[in-house]
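Derivation of every value follows stated rules applied to the coordinates shown; laboratory data play no part. Keep in mind that this is a model prediction, so the values were computed, not measured.
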Structure I
Amino acid sequence: MKVSDLVEKFGLKVFSGEDGLDREVTGGYVSDLLSDVMGNAGEGDVWITLQTHQNVMAIASLKDLAAVILVKDREPEEDTLEHSNDESIPILGTNRQTFEIAGKLYNVLNQ
């Protein structure tokens, strides 16, 4: 499944990183603790978080994540958007709670 498929299926907003919408999604990871994501997320995962600062993209790039989904109508900071575009790692958004979007992602990836 590609990131673009998730955008369509879940009605996600694409904030930035459009060049990476064809990235392959292999799993998901949910955490708001950057060190946890750095130590445990896998390549190709979609990271679900409420963090919006530039360090999110530093971790996403380091771990070669497929995309980042911001929950609860959070919007990324300007420097986060720039980093997303530079790395071609999409930042997506939803008004849903973390629990809901994580469950939907799990269901889609495990069909």
Structure II
Amino acid sequence: MLYGSPSIEISFDDRALQHLQIVITAKLRRRESFVFSWNDSAEVGSGRSSIWLDASSTLYYRFFGSRVPSINREWIDALMESANSGSGLFFLPEPGSVAHTAAPAGRARV
């Protein structure tokens, strides 16, 4: 996912990115602004990163595979609940999976 201009790259695997795109698009379609946060990988120093998203945000979703992953409704619901909270959308790993992190640049993948 590329954000802003000049853009920063935030890498997620295709499955995670597909779920994030659904939630982010739903929020922005309703003109709801929010913070999106994630844990950074150790490759970029760990920590946590956040960006502000609103209807004027420049976003580009780049998927590495050509097939659309199946959608996990439970994951969508958990991400949407987070997005609707006072602290904004926080990337949560898919229910039942091991926790992952993202990185703003490079190929570190969730």
Structure III
Amino acid sequence: MAIIITDECINCGACEPECPNTAIYEGGIEWTWGGGTNLKEAKLEDGSVVDADEPQEPISDEFYYIVPGKCTECTGFHEEPQCAAVCPVDCCVDDPDHRESEEELLAKKEYLHAE
């Protein structure tokens, strides 16, 4: 499962530099699949392919947010999600809409960081 940042976020930004996948962005900031990964193109759930450097719409305009397709819960990097470990208000929590097994998270890590 991915991690989500709740609306209790105080926009401190402590989580952003901790993410090994660059899946965390400041509210209102566009994101890319390629940022922090080795992707040149991203295969989307609908089967389409986009350039990994193509800007994507922000998921939130108000608070820091996590791109679920890039979040591996730090699996393969750390023992626990680093965003949750450093969040001073405990607003980085499991996202019930994006549940994944450890195997799926490891596969996502390999996909994002393939050489």
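Match the computed value -8000 of helix-only ellipticity at 222 nm (-39500 (n - 2.57) for each DSSP H run of 4 or more, over all residues; to 500) to one of the structures I, II, III, and report its label. Structure of origin is II.
If Cα extents along the principal axes in Å comes out at 34, 34, 30 when worked out from the coordinates, which of I, II, III was used? This figure was derived from II.
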